Every structure is written in structure tokens, then in C-alpha cells.
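Undergrad: In what follows, structures are represented as C-alpha cells.
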Structure P
Amino acid sequence: MLGTYRKRLTFCLSLVIAFFQIHQMADAAEIEGKWNGQIRAQGSVAGYDSSHLLELTGDTGPFLDGALDTRLNGTLFVGDRLSFEAHYEVVLSGGQSRKALGELPGFIPEGASLISGPPSDDRRLFSLTHVITDNENRLMYHRLDRLSATYTNDRITVRAGRQALTWGNGLVFNPMDLLNPFAPSDVIRDYKAGDDMVVIQGSSGPFSDIQMAYVPRRNPGTGNVSGNASSFAGKAQWTALASDWDLLFSRHYEDTVLGIGMVRYIKDAAWRTDLTYTAMDGDSSDGFFSVVTNLDYSWVWGGHNFYGLGEVYYNGLGKTNPTDALRDGNLQTRLKRGDLFTMGRWYATTQVQFEAHPLVNIFLSTIVNLNDPSMLLQPRFTWDVLSSTRILAGMDIPVGASGTEYGGPIHTPTGKQAGALLKGYVIATWYF
């Protein structure tokens, strides 16, 4: 198995190297290449109180952790119609919280699931990830996050290979975004994880944009491509009644997902709404609705730029308390797949951005579970130190009583809570 992974990674790396060699040799006018990338370093400190599961390990914290992510992106254009894209990344992370979480399985079997791992290619068509180190102290892996070819003519665009696709109008929660959506708490959203897929895009008649996507996936048990593990989706966009409309149809794993979205402007504010219905296992009698609606607006006050966002989200599969959510197999399956990230039903989110200086922006984001109630506060600021360097510093502050989503669900056998840690972080990114 290890030999197979090495062969695949060697092949993929050879493609990347060949890409840059072609770029260097491309003197002909019809061949053009470009490349860029980034290096991101992160340091964080996290802590917890005596009611947390980690208290069982005897490590009182605080925990110091770090990560380093290097990404190299390249695009090769062959004439006006054909292009190739490849993104290669190497990630190293680890620290004291990883070690403490690694000691939990000795006390509770579920502890291993709390340790973050590399992106899994078990279900993807191609295995383009190789883990170099994975132990109690650190995780290191490298992978191809993009590897695709694109053909474009006057009528359609066809893109095949590992790529990212984003649908929907949600800004924090996004029920229409079925393929690797961002978690609501993600404050860095420059790259989604790529999937192996074929996407066809064009326009026809009243539809300004038509997209169709096929994502073949493997059954982890057999290793074979399975229709019940794959996704096929289509989305059409048109304009009517002073609004932009989206219509979605998808067969996602064994679910049938239908959706409609709307974007319109109310004076200087943008209003967006998405509604989806998911028939679980294709059974229309066993389904749930999801709805997201948001309003955002920017203004100038006292010579400074401001931006505000408010969003409300309803998850029909969610529960009113975390204990019920942990026992619901349908909800847990979709949480593990990354289709959903929350256990509750009703959420409200806000974000305010204040431009204190052209190079310094201050943010305050909140995510509130309206059923608990509990919340996650995310104050942070960005500083563009140089034209190619940005520093982001902030905190994740979970607020809520034990037994709530952000206060921490109760682990019944121990009576401890298993919520997120209070964390502060600094992230520096150099773009080249």
C-alpha cells in the first residue's frame, strides 16, 4: 500500500515538475505559464477549565501549537482554449494540544476522533495525498490539491480533474454548497479542498449560467467507484423580478437535494436567500429543509470604512440539544462527511469590519446557537505589513454552559464536557 501511494505521489510530482519545465522552455507565443504561491506560519495558545475532558490527562495546559503550510500554484495556457492547473502543498502541524488529545483514548475510546488528520483521499477517485509523519507530536503531509485541465470555446467550458467548486449564496452557512463547504468558524477562506470531478459550464436561452458537475467517489470498503458514494449536480441561474435566481438539483451520495436561491439589492444592501430540501436516501417522506438568509452593507462613518453582515440559518436535521444530536445517526453521518458543521437547528451570525487604517482591519464575528443558547466569539485583526505579507491575529472564544454546543457537549461516562478550547492565534502569510 505504501509503495502504491509513493508511486502515485511520484507521478503527480513529476507532472508538477514537468509543468514548470515546460513553462521555462515555452518560447512559443501560444504557450504561456504563470505561477504563484504562499507560505503560511501559525502559532496558537489554547486553554481549558477543569470541566473539560482534557483534565483527565493531567495536563493542565496551556497548550502551545504551531503549523507551517507551503503552497505552490501553477497554470499553463496552451493557446486560447486549453489550460492546465496544478496546486502542490506541504503541511506541517503539531504541538502540545495534539499530544494531550492523543492521550485521551487511554481514558475514553472516542478521544482519537478529536485529533485532526490530513485530508482523506479514501473516497476520492485519485489518491494524491501522502502522509510523511503522523505521531503524537506532529503531522506532516504533502498533496496535490488541484490537478485539472480546462477546455473553453465560445459556448462551453469543460474542466476535468481535481478542482474546487462553490455554489450558493450563504456567507457563513451555505446549504447549497455541497462539495467541501467551509466550516462556519473558518476565518481564512482562500482555498477550498479540491475534489476529483468533471464540471461543464455554459449558457442557453434565459439562463445566464448553467453548470453541471459529476464527482465520482470510491466506496472506502471496496475501493471501487460507487454511485451511492458519488455526486451528480446541476445548477442554473437566471434574472427575473429584479433578482438573480439559482435552481439546484443534485444526487449527493444517496440523498436527493433540491434548492432555490435568490439575490437582490435593497438600496445599497445585498440580500441573499437559499432554500434546500434534502430527501435522505432519495425518500421524499424522510427529508429536511435548510434555509439561509443574509443581508450585508458597507458604509463610511467618521472617515473610516465599515462593513456589516447579518445571517440566519435553519438546519432541519439539527437538534435542540447536543445530546440528541450525538445520538442521531443521520446527522452524525453528514457531520463526518463534512456536509454539515453544526448540531443545532437555528443559528444567527453577525460580522462587523472596521478599517482602522488602509493596512489594518478589525473584525468581530459571532455565531450563536439560538436553541441552547451558546455562541462562538471571534475577534481578530489583519495587518498588511508589506504588499506581499499579511498578519492575522485573533481569538476563538466559546461561550455557553456545559451541555450546550459551544459550551461543550457532556461526555456521559465521565461527566466532562468536550467542547472547543479557548484559543488565541497569530498567522503570518507571505504571498509570492
Structure Q
Amino acid sequence: MAALIPLVMYGWIPVVFFLFVRYPPQRAVIASFVIAWLFLPQTSITIPVLPPYTKMSATCYGILMATILYDAARITTFKPGWIDIPMVVYCLCPIASQITNNGSPISPTFNQIVSWGLPYFLGRLYFGNLDGIKQLAIGIFAGGLAYIPFTLIEGVRGPILHQMVYGVNAFEDWGQARRLGGWRPVVFMQHGLMVGVWMMTAALIGFWLWQTGTLKKFKGKNMKLLSIVLMVAFALCRSTGAYNLFGMATLVLFCAKWFRTSLPLLFLIGYVCFYLYIAASGQFTSDQVIGLILQLFGEERAASLKFRFDNEEILVEKAHQRLLFGWGDSGGNRVYNDVGDDISVTDSLWIINFGVHGVVGLVSLFSALLLPVVVFCLFKYPARTWTNPKVAPAATLAVALTMYVFDCVLNAMTNPIFALIAGGISSLVLKAPESLKSNKGNSPPVKRALPRQKFT
């Protein structure tokens, strides 16, 4: 059955072409990203010179080629803006990282572009207005609904579906999948934590679109019922970290609704930036944090975090030896014992980027993801507009993107769909705010035809 993997992977690009022929380009992009991320296998096919061929690279290649063939005018009208600078820097920083460590920059740079740059670019191309952002939000919500039966099956049986469909396991350590008296579903993703964040995002979108009246029905079904079902399915994913993210996100959204302020969201962004600064500079001490976690979540969770923080401390010390551009892909960012065994564990996305790409990579990546959110809520669409049905989808995606970045402080679950969201919000904030007035009542009066008179 493993023979199915190359057939599906190489056959996905023609499927993307079909979607562009069958549907409007914007809808085809959403379907391509969501379906690929949810159902294509966890695999990496080696291609000489080019980065490994994965489900996201297959999707990005397919969409880019289909755009050139069927929607070329969209590319010719694209205009880069100042907000794109962090992502451009992040995509190109492997050149400096590799050259300063005597490595080849070709494959790492291409990999960076495909993993982050292309999804961001496609977001800039296709989701540059409120309606486009709304369609993307609905697509992610639909993806969450589609995943419900699969997460329920694995919640009972364990992470078995990838092996059943593709003949290989996507996730070997079943010990990490056992949580809260059941199984944490993995389905066709890298880890149960990744599924948790995905279902959290979909549940958050459904909840807020229902609360704001943006979407009353979906596929003929009541939005309230669908949102509740999705939130229950999310709860059964058994991901405590995702529970915390959902709680923080709903608090942010209700503060916007009740108090018309985005200060909680800005506080979370400020906290992420502050933590990255003190952690990357080597000033972070975990003793007080571990004590608090021990009281709130118990010994097992506290021990896990302590192990993670202890590893980050020695990795930060190693990263300071190549502070500006990092160690590249040479493996020098890791820590080895006297006999050459790797004794370090990299759990978080931030420490990986700091070690591999240095300060330049760390600052540029997190700026590319967080700067659009800051501009969105401070200068374009303040919190008082977030309950408006036109703005609610964009506000939800901005909050969800922030929650993903918050998660990246602890985990390393790379999800290019969040780069797609960042690109869409970046494109949105480069333009003047759209009018939020309803067309109802503003249309010109309809002239009624006078009844015909009969002349005798």
C-alpha cells in the first residue's frame, strides 16, 4: 500500500489544475491548500538540488503553475509592499547562513521559499480583501468539519489511519498520543499537537462567525449546531495546549466585542516578543514558570516543560557562537557530547530558527507573522469593528494566527496555511480600510412604473 504514496503525491499537481478549471481561482486555492494539508501523506521525496517534495511543496508548485496558466493577470498586477520585507528577508537568510558556514545555499533557500514564501505570496495574491479573507476562513472551517469523523475514529482506536491508507505510520511514538484517558488523534498530520491547533482554529472560526451572525447556515445546516459539534470534536482531540490557545483567543474576541479593545491581543503579541528577547539573549530562568505550571497542571506537564527549557538554554548558548546568521543546515546548532552523540532536543520553532538562521532568521520570521496582525488591529480595523460581519472573519484569522505564533514558542509544528493567512492579512492592510456600511438602505430608490392608461 506504500506504493500509493508517490502516486498520490505526483498526482496531486494535476488535481490542482483540475480545481482551477472547475472552480474560480480563489476557491481553487483554498481547496488545494486545505485538502492537501488534511489528507495527503506525511512524506518527503528527495529531489536533487530542489527541496524535498512534500504535500505542501506539491500544492504550492501546482497552484503557482495553475495561476500562470489560468490566472496570469493576477501575477502581473501584484505590487510588493513594505510589509513584505520580513518575509523576503526570512526566505533569503539561508544564503548568508549557508555561506558563512561553508555550505551550499541552493536547497535550503529553495526550501525556505517553498515552505514559507510561496504560501505567503499566494495569500498576498488571492486574499487581499475582506471577502477573500472570509472565503479563506470558511474554507478552514469546512476543513475542520471534514476532519471530525477521522479525529473521532482515532480518538477511540489510536493513530491508525495513515498506516491504513498509505501503508506507513506518520507517527511512531504512540506514547505521546495517549492523553486524558484516550488517544490524541494524528490522522494525516505530523503530530497530535498539529491536529489540535488545526481543530482549534476551525472551531474558533466557526464560533465567531456564528456569534457575529456572519454565517447563519453552512451547506443548509444551522451554524450554531455545526459550531457546537466542531467544538466538541476539538475538545476530544485531547490537546491541553490547544485548549489554552482557544481560551485565550475567545477572551481576546469577547474583549473586542464587550469592551471594544484589542489590548489583550496586543499584550499576547508583546509577551511573545518579550519572551523571545529574554530567551534568545540567555536571560530566561524557568524556575518560577515551572513552579506555576506545577501548581496549575501537575507534575507531568511541569516536568515536560522543564526538560524543554533546559534544552533551550544549552541550545541558546550554542546559537550565540553564530549569533547573526546561525549555523545553517550543518547541524552545528545542536549540542553533542564528548563521543559525538547529539544530546539536544529542539521542540520549539523559535529555537530551531535561532540556531539555524540566527537573529536575522528569528526576527524576520516572527515579524512576518505578527506585524500584519499589529497593523490590522491598530491602524486598519480596530476592535470595535470585529463584530461587523464583514470584518469578523479577518479578525478571527488574525487572532488565530497570533495563537499559532504563541504555540511556536513551545512547539515546532510548521503549518504553511498560517503563512497563507499572514499573506492575506498583509495584502489587506496595505490597502485603505473597506467601507463597512451595508448596502441596504443606501441604494437609489426604485422607480415604479406608472400603470398604463387606456385611451378611448
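Every number in this text was worked out from the coordinates using simple rules, so none of it is lab data. Remember, it's a predicted structure, so these values are computed and weren't measured experimentally. Cβ atoms are built from the backbone, for glycine too; each structure is taken alone.
Undergrad: Taking mean count of other Cβ atoms within 10 Å over residues 59-66 from the coordinates of each of P, Q, which one would give 16.1?
TA: The correct label is P.
Undergrad: May I pose another question? Could you figure out which one of P, Q the value -20500 for helix-only ellipticity at 222 nm (-39500 (n - 2.57) for each DSSP H run of 4 or more, over all residues; to 500) was computed from? Present the calculation step by step, with values, prior to reporting the outcome.
TA: Details: P: -3500; Q: -20500.
This figure was derived from Q.
Undergrad: Now a separate question. Once distance in nm of label points 7 Å out along Cα→Cβ at positions 355 and 403 is calculated for every structure in P, Q, which label goes with the largest value?
TA: Sorting by distance in nm of label points 7 Å out along Cα→Cβ at positions 355 and 403 in descending order puts P first.
Undergrad: With semi-axes √(5λ) of the Cα gyration tensor in Å derived from the coordinates and found to be 38, 26, 25, which of P, Q does the value describe? Could the numbers behind the result be given before it?
TA: Working: P: 33, 29, 26; Q: 38, 26, 25.
Traced to structure Q.
Undergrad: Once FRET efficiency 1/(1 + (r/R0)^6) of positions 123 and 331 (r between Cβ atoms, R0 = 35 Å, to 0.05) is calculated for every structure in P, Q, which label goes with the largest value?
TA: Result for FRET efficiency 1/(1 + (r/R0)^6) of positions 123 and 331 (r between Cβ atoms, R0 = 35 Å, to 0.05) over P, Q: largest is P.
Undergrad: Further question: Of the structures labelled P, Q, one was used to calculate relative contact order in percent (Cα under 8 Å, 6 or more apart), giving 21. Name it.
TA: Source structure: Q.
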